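S.K.: Following are the structures in question.
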Structure 1
Amino acid sequence: MSNTPKVAVVILNWNGMKYLQQFLPSVLASTWPNLDIVMGDNASTDGSVAMVKSLYPSIKIIENADNYGFTGGYNRVLEQVEADYFILLNSDVEVQPGWIEPVIAMMEADPQVAAAAPKIRSYAQKDSFEHAGAAGGFIDSFGYPFCRGRMFYQIEQDHGQYDQSGEVFWASGASLFIKKHCWDEAGGFDDRFFAHMEEIDLCWRLKNLGYKIMYCAESTIFHVGGGTLNTENPFKTYLNFRNNLLLLKKNLPFGRATFVIGMRFMLDLMALLRFLSEGKRKDAWAVSRAHQNFVRNLFKRSPQVCRSGKPHIKKLADGTSHENGHAKPDNHRSLTGMFNGSIVAEFFVRKKTKFTDLPAERFFK
């Protein structure tokens, strides 16, 4: 066991007693020999902390003073966890006993790999992929994320078409494997995101530091999805639009970011008008509020949680990572997993609704 990396499965909870009761037994059945299971709690009021203490005394519990969201909650909890690898696992996920082994083996084999995710299928429809990650995350030139097995609202059944492991652009936060030293080097999550797209931001920053993000087809988990904010929630609409703009500003070179964000403002206006035409006034207002917040905070410094005294990276006001005070040159940026074009045009205009419909030569290698 001394040569076996220490792995900590860390589940962030906020009033999730139902999911904890349902899915913790599968996590406890994991067969990795050097394993800690930790529950971080964002000031729950449903008795879930007392339940876990009573029924699962082997689980370490770290309690936050308030609900800091997905980003702030994990930042504060992981400061207090010691392991070689963190697995950030949603509470609404069912795992299988050997789910950890193939992912860690892949990451151990290549020091350039910083983060990875397993195949994610739907808990409700076991033969279908799940929205939040599916068979690996990708992104287009305008910042629209998509997955193998899920493009926009179109979700595929799993027929083994994506059983090849490999490099992707982002790994899902529903089950994010990450090396601790890479988490520390990147500075963890950006608190401003609160929830939604924070894992894409983290993975993009890691890629800009020269690391790889991987998809491991040999491990499968089953995700309920929508356990925190359902798809009709205007706050989720706000976060998705605001966070996507923030993602682009932080991670693209300045000139490219200026162009892409300008394009996105126009595309977002079209989305706002569509919401109005469908009678979804709260969603339309959420898009407007997202733009207002982004512009208002354009030059503000990101509030960062202090990390146990290991400041590997200096950060500029936009959160961009710099080493020794100097920006990483563009040739260090990895674009593997980015589609060179518009996924909106491919999906809605050219009717290419599956990942396999997209021209392979349009992806950066």
Structure 2
Amino acid sequence: MNEWKQILIKQDVTIHDTLRIIDSSAMQIALVVDEENRLLGTVTDGDIRRGILKGIHLEDPVKNIMNPHPTVAKSYERRDIVLAVMKLKRLNHIPVLDDDGRVINVETLQDLLQTDVKENIVVLMAGGLGTRLRPLTNECPKPLLKVGGKPVLETILENFMEYGFRKFYLSVNYKADMIKEYFGDGSRWGIEIHYIYEDKQLGTAGALSLLPEETEQPILVMNGDLLTKVNFQQLLDFHSVHQAQATMCVREYQFQVPYGVVKLEQNRLTGIDEKPVQRFFVNAGIYVLDPKVLRLIPKNEFFDMPTLFKNIFDQDGETTAFPIREYWMDIGQVNDYERANIEFEEVFG
């Protein structure tokens, strides 16, 4: 997973040493970075061969032959878009950068075309009553509401499958039989689907206490009413790199105060901020959990995810936040549902 770290080099490394790194790596590329791991350029076997033809010596620094303007991807870019760019430009690899230009991954064409099957369990919370979506949910559970011609939960499953996830647990309560009748055991999609039956509302984390099997791999948990194009592989990598016990996906929420906000010092007016925009990070309803933290969840009792995170960091556990920049839509109200249907083809088509 972190093989790309072995191909990071500094710009004063010799071309000879760079060639050895390229030959020993399955990626067949080297990334030239500065002291902060910001990308300066890339080097391939072809770059070295072209340099040799121009009379450059193997003991010269690699900065003399590197490509200083390589094609790169940002961490929040959709997987299918990255693949399309690589096919268009006939690239076998593309560095993935954060907003500061630091290398955080390298995508390869082979990995994008052939996704490895992951052992991680994915738990999808599909037991909500959908009260805010009534009357749409009077006869149909929210996860089965159709967006883009198919149930929301089916799109969620397909997004996870794109990244190699194959084992799913659906936590169900309201109209559970309808959900099970539609999805069955998952064999229609070539995946495993199991069910956690909540005989009462258990909150956003309580159902995890009913998982019937143990695992050593991080568990992904997601609300069953979300449409998103988050990169689940990068989410797992982020969780691993930060050695977190729990990772919460967050997204930026903006709120514009509709009035001029005054600044006061006692009774003295010192300024007016006209209709300021407030920015916050809010819980996006997607989590990665170390299996050990499940011990903190009481058995078959109402327990929500914010309480779990609070208990973890109260015990000095490592919790992290993964910012979502990709498309994200919580289908919580009728207007959200209508908007999702309008946007679906552009985002998921």
Structure 3
Amino acid sequence: MLKQFFIICSGADTDILKDCSIGEQNKYAGIGATVFFTALMATIAASYALYTVFDTLYSAIFFGIIWGLLIFNLDRYIVSTIKKRDNVIDEILQATPRILLAVIIAVVISKPLELKIFEKEINQVLLEQKNDLTLANQNQIAQQFTPKITELQNTITGLQTEIDTKEAEVNTLYDTYISEAEGTAGTQLLGKGPVYKEKREKHDAALAELQQLKTDNKAKIEALQTEIADLQTTQKTNVADSQPIIDNFDGLMARVNALGELPWLPSFFIFMLFLAIETSPIFAKLLSPKGEFDYRLQDQETTIKTWTMQKVNERKLLLKTDNDINNKVYNDIADEEEVISYKHKKARELMQLQADAFFKNQKEAL
């Protein structure tokens, strides 16, 4: 039963093959087994590739089976349409487009399996790419907020500098009136005279201005610091919101690109393996000598072809003969008086009907 199943997979005519030798049947069973297992590998490869896309096992398996059946049908068609010819050049010409199609199928099948085989290495490449994307993303988001934050921080620095400058001025005035009271500067008279009082009043006025400036600038600085904190919070939120996108950067296209970053030789050998599997039934039929099945198939096809061409030629000859007879008959009766009189009579009736119809139409128009 398994042998019969593989023969069906090969696309060979089972009615012809059952009358062939055991060796011929085994040859086509081997070709069918190759077609079947290639489709099985295509199902596994497609299921894994689709799982990386859908993240759903059942959907991936379902569409993977559909893809495997498609590959099975294509392979079966490719193998079944290659027929042994008497000329090697003709065989190569008929096999060339099928070999190209087999190469495409081999690429499609091998690539998902390469992704699975080199999964750990691909994950390492993806990790490095994710780290680079994370840093780049943080820098891009920071460029949106850093200028504003820097501007606000500079404003705070300016307000604080303004307080420090005023405070230094007040301290200077304080030293001035104290020195005046001690007689170490100014008038150099010990005691609190008029000059001392004047300098003391100037200091007190500046101190009051300093207190007011501190109060005003403190409120401004607190408002600016609150705005900076809001901007920093928004920046962190944007980074956190965009990070899941980077974390999920492991889809099918990302993995294929990551596979391209790895050394090409191992992937090339895997591709060559599947190419050999995919094209082996084609080359098996090309390289094998013309067998019993091929002769029986050729006999059946040529029989049908000969019979069909014979019937077509007979129909053509029948049509030609019938036309010749009709022409001869019509030529013989063309000069008979009875036929001519009958034609005159019918032509007269036809002309009368046309005249009546024309008269009726003209009358309705008026």
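Each value in this text was obtained by applying a stated rule to the coordinates, not by laboratory testing. Not measured: the values here are computed from a predicted model. Cβ atoms are built from the backbone, for glycine too; each structure is taken alone.
S.K.: Kindly point out which one of 1, 2, 3 the value -10000 was derived from, the read-out being helix-only ellipticity at 222 nm (-39500 (n - 2.57) for each DSSP H run of 4 or more, over all residues; to 500).
M.R.: That value comes from structure 1.
S.K.: Also, quick follow-up: Between structures 1, 2, 3, where is percent of Cα pairs over 39 Å apart highest?
M.R.: 3
S.K.: On to the next question. Quick check on the output: 1.26 is Cα Rg over 2.2 N^0.38 Å, for residues 75-154 alone, derived from one of 1, 2, 3. Which one produced it?
M.R.: Computed on structure 1.
S.K.: Then there's this: Please state which of the structures 1, 2, 3 yields 54, 15, 5 when Cα extents along the principal axes in Å, for residues 131-170 alone is computed from it.
M.R.: Label of the source structure: 3.
S.K.: To test your reading of the models, identify which of 1, 2, 3 gives 3.0 for distance in nm of label points 7 Å out along Cα→Cβ at positions 83 and 219 when calculated.
M.R.: 2
S.K.: Further question on the same structure: Quick check for you: by relative contact order in percent (Cα under 8 Å, 6 or more apart), which of 1, 2, 3 is greatest?
M.R.: Between 1, 2, 3, the highest calculated value is found for 3.
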